[in-house]
Structure I
Amino acid sequence: MSVLTNQAVYLADGAEHAIRLQLREDKSEATWRTTVTAVAFESASALVTVGLEVFPNVDTPLSPGRPGLVRDLVQALKPRDGAAPLTLATQSVSTEGIDTLIDVLCDPARRMPVIVAARPLRPDPVWSQRMAKAMPQCAGAASLYLLADTEAVDAFREAIGENHRVAPGAVRTFLTDVDPAWPKDASRHRFLTMARMSDSQDRAWYGLARTVQRLSTEAPLPEALRNLSFPDDVGQRHREERQAALAAVRPSDELAAIRKDVEELKALLAQADEELKEAARTAKLSERTAASLEEQLHTAAERADGDMEEALRALDDVERARAEADVLRRRLREAGRYEDTVVVEQTPGVPDSFEELWERRGTFEGVLVTADKNKALDLDGADRARVWAAKAWSALRALDSYAQAAGEGFNGGFYQYCTSDHPGAGSWPLKQLATAESETTMNRWGAERIFTVPKGVDHSGRKEMQAHLKLDSKGSTSPRVYFLDDTKGVTGQVIVGYIGPHLTNTKTN
């Protein structure tokens, strides 16, 4: 069954100020509700939003896509996001249009992402095919631009700076509040290199549309839409019709006239009954929406508390490291080694992505990473990728610190190391460490936990790993780092066999 309703808000002079169209589709697997809301202003401008809600009737997970209505509205309305026009196809930018593009990126009124791609130096079929598929899916959720040639690429780099540039063949998703003057701001704006865009085995390009659609969905509504309320037109109309019907009933000696009035009243009551049932259905769905939002709020609050705890822990580690560095510098000065107290080389910070982490994984001599590269890089498509990448780096650092201590004679495993006061220990929170999986998990999904190792560790080149570090505890992704302690074995290292999304267990939905 499908039900289409509409509501309107009028100004004092009778002009229509806002309208809401809502289509509810009751199907066996779920109830789908699509809502289009528009608010008009005296300046002849308007705000339009499209929302899709899914209320499952079964336990099978559903993956709702973006309503096709969005593309139709973009094509018909020619909307703008601040200074940026929203189009179905990418807008070609030559050197003359670079200043306008910079204005779009830095526009404080912009609410949605901007995708900037650069044409490759040489034609590449894979790149072209992926762009042709991904960009239409981003329409309405981001403004789309294509640097037309190398001159435009160079002009863009000169205008925005080296850190925020888009190299030939690369695709960058710029979030709001771009700050070209701050180098670290560049890491907020995810990019895909030409190598990944043209690699037929790399799936990262799938995340382009998913990312901008998610960002568009999560963006807060403008105040005019957020504070909009519609009157109860159904209830008001029902009351007016009932009053009119009662007023029409008059004393009559003719039996036929009385029967006619009774039939009209029955019809009105039947209509009112249907309207009340529809109102009850709408109220029930609203309750489910409110419960879902409450659950999301609770999850967000828990995650914020966890992030705060992580930040305080990281701050404590930084302060401890600074204090140790100050002590060492003072000892060097007392020994007359003044030149050794100054570090000339700029040391890199934590990686901003799993792609950068992968490139720097050889930094740790005590850790051997045999994990599937694609599984790790797929995490870059998530909104918390920067947080996870930083935590994964801390995890590798802690494992490396343990491996070095084990090589120097530390007596105990990684768990004991994290609870020790070993000098220079890079520890890991115990509540984010699991040394083994449950028996049920291993009986049912143990095959998922067999990873690549050197042939010297196992002749098959594969070995079971149960110990893992938790990079997050909320959400379906909740990445994990699985490792095997081989510090007393052939390699003398900790072997990291998996970096990726949460594997199946008894709590997996």
Structure II
Amino acid sequence: MNVTMLLDMAADGFGDRTVVGRTEEGLTPIRLRELAAGGARAVRAADADAIVYLAVNGPAFPVALFAAARAGVPLVPVNYRLGAAQLDALLANHPRALGIADPEQSEALHRAGLKTLTPAEWLDTAAAGERESDEPVLSDAPAVLIYTSGTTSAPKGVILRHHNLASYVLGTVEFAGAGPDEAALVSVPPYHIAAVSNVLSNLYAGRRTLTLEQFTARGWLDLVREQGVTNAMVVPTMLARIMDSDGLDRSVPSLRALAYGGARMPVRVIETALAAWPHVDFVNAYGLTETSSTISVLGPDDHRAALASDDPAVRARLGSAGLPVPGVELEVRDEIGEVLAAGETGQIWVRGEQVSGEYAGQGSATDSRGFFHTRDRGRLDADGYLHIEGRADDTIIRGAENIAPAEIEDVLLRHPGVLDAVVVGVPDEEWGQRIEAVVVPRTGAEVDPRDLRTAVRDTLRGSRTPDRITYWPELPRTPTGKLIRRDIVAALTLEAEPLEQP
């Protein structure tokens, strides 16, 4: 099965329902299919072997996704926030692509020698194109190529084939399961896997999808109320800003469900959100680009049960990634590949039809049994709930002891004066690595580093206490909320001057 069949099913099943954009000016599945066909004709006429999308989210994006699928070429959404050198390096991999770019980004595509259209020109071109018979698209053909964020290494192009994406949708979404009044708000950029998966899953469910080009807490809340948004997806930093910003009207009467993912959610933030919006069903979705999005989910009932429980084991699930989605198998292994028992921490491996684990120019990274190494560390509890302890590359090795930054960060983030925090390992001649923390204090807060160190020592133990705590005004993150730890380590290694304690 390929993703064009998902669009055909929507067009045949509820073709007149608005599924993209605002109700008064949005696209129906029938119109989306027509535009996709016209766009595919333009791709063939240009003899392009891919569509490079270098623009913000909006109606042009789903048209590009399905046009590429109908033309039998991959869509390549590229991070428009990259520097010129990084953009040039990525675009050099696609010399025959058709480019779609916002005007301020078009120069990069021109440097690469690509024919380039603005999103508005692309939509006009797709609308003017005559529909022609589609060539069959094989399910194992590449549908999307997404470059990883490169927070710990150089970006790699992840190939997601049609059967990977279709398997994810068919395994997790009920066809036409959304009511005609349902609307989903997506606040992630188009080069994130969640943007692709939300286009497909919301379309298949029959739910109208809205996008927010530039996130602010006030703008997000206003759009939810204005458009009667029922479902939304955010990254943890966005939810933290919504909950922590002063002077906001946080009423969201239409909101029924809120999914979050893309980075680790501080327990303090989700506890605050659950208390503020008791009528909302919260879902923690854990996944990777290489797995076509979500592979495990902590559902609404689990959130409420964990919040209400006095049992430490149940309470701890509030910080977990939940249970595997249908069709996905998880294993936690040690360094030599042996599967570990429940409760033991190791490396997370995943297998399933939606799992690609394939990189452009490098081939498949799956093992002989079809499992993919996520490079995340974690454990499965006795009931099968997955607890993520961070990237394997982030593990601090201090005097031969493996230390997960996440557990220290959780303690720091519970301090009422701390807005944000990160813990990293910095090279040290005596210990191999020393533990350093960077803390972002709340405006006007008095945060004594001795209090923070005492809190960590009392909650964990002395060997996990930061050797130094530095104050910064903000932490470097990707647009999807992931900490850029290499920049933090580099700054601390160079002994960058910390800011004065506020």
Structure III
Amino acid sequence: MTRAPQPAAPVRRAGSVLVAASLIAMTCFASSSVDAHASRSPKPRPQTTAPVYVAYVTHEGDTLYEIAGRYLRDAGDWAVLSRLNHVPAPRRMPAGVALRLPADRLRQDPESARVIATSGPVDHAFGKTKTLYTPLIDGTTLGEGDRIRTGPNGFVTLELADGSHVSVSQEGVLDIGRLRRTVLTGSADRVLQLQRGEVQSEVTHATRKDDRFQIRSPSVVAGVRGTHFKVGYDSETRATAVEVLDGAVGVDPLASDKADAAPLPGVPLQASAQLVTARFGNITRAGDAVGAPVELLPAPALAAPAKVQDGKTVAFDLVPSAGATAYRVQIARDADLLDLIRDLRVGEPHADFGDLADGTYFVRIAAIDAHGLEGLPQVYGFERRQLGLTASAAPRAGSRDFEFRWFVSRSTVETRFRFVLATTADLAHPLVDRTDLTGGQLAVSDLPAGVYYWTIVAEQFENGRFYEKSSTVRSFTLAR
């Protein structure tokens, strides 16, 4: 049985300090050693950073063999522990001895990410070349080395072991660079590499100071310790946009594409080149300094939030926002937008998504500023219930009657109709206002010459809800 390390009082050793806090203690020796004669050398030697160690407090009967086998990558590293701590390997140690374990040799177990939602074209590949792609479906388990690719109107959301969620929008490419947990410390190390498109992350708050969650694009590293944020990379402009909805994100220039490039685990966000807090974002182009934070635009509003989407297409009108140069409108099956199905960027406060199956959905809207940063979002629920209503009018042959006809697409639901006829387009003073109609036609007799306006309103009651659909106001001219 594996025994958990126990806390111990601080132990002071020559040249270093080990502090045991909680179950383990992380001690970083950041001092640099420089040759004493460097000042006399024409070319100073580069500084070298001392190694980082982790303190382990022994239990009664522990041996270096067992400790190395449990907590180090190579069980043969017991020899390293022996030299480092001046402890003979075969000896069984008493409880309470503080040992130093090299942090770069700690054993890490792989973790996985589970696909919880997909929509549209989504596939994945594995291996160095990543040339063979297979469709990605709900429930698939992914790990280090996997690449996710989404096509037009393709979306996927992953759930990590700690409950964090990562969503990849359409036309995106995301590599899982590192997904591990250190056995001794329990710290999580997660590095995702965004090659193209946008990824939105809702990250569970880190519980250990060495927990790491980073989204890396070809121009920046965005690190968090628990927040809700987005990172988007435009491969044409080589610019990365970071937008923070909650918490804070440390943004640094990408110095290397290696998974263990700086900033390292344990580095506080405040040490980043730029700290971007909630309701702010920034844009950084590859090779440039990290962009300064910019306040995000406030969330816009829908013009008719209670409207039932009953037309041929699903369309939304937004209340224009000051400072907005464009808008983004997304549709999902859930309120958290983990299951995205549509995504549009429009230059005007109107978005038309075309046809959509009947059901309950959620729409998220946001304004985009002149920098290209997406502002704060607003989410509305809406119902899609298509109700087609066609209508026509014509004089009845051989009579002075004028006949009106109409038809509804959901004819299996009991429907009542209201017919309104007036001489003005606003229908303010109707000549005919019938609210008791159940059929699909009506004849009006002896109309004098003139211009007339009319409409038909269909009313249905289904599943405890009332629905109403009006035809457009139509007109005709009657000459006698």
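Every number here is computed from the coordinates shown, using simple stated rules; none is lab data. Please read these numbers as outputs of a predicted model, since none were measured by experiment. Cβ atoms are built from the backbone, for glycine too; each structure is taken alone.
From I, II, III, which structure was mean count of other Cβ atoms within 10 Å over residues 194-201 = 24.8 calculated on? Structure II accounts for this read-out. Each of I, II, III could give helix-only ellipticity at 222 nm (-39500 (n - 2.57) for each DSSP H run of 4 or more, over all residues; to 500), but the derived value -13000 comes from I. The value 22, 56, 21, 1 for P(r) over Cα pairs in 20 Å bins from 0, in percent was derived from one model only; which of I, II, III is it? Corresponding structure: II.
Assuming 10.4 is mean projected area of the Cα convex hull in nm², for residues 330-441 alone as calculated from a single structure, say which of I, II, III it is. Walk me through the intermediate numbers first.
Values: I: 10.4; II: 9.9; III: 11.5.
Clearly, the read-out refers to I.
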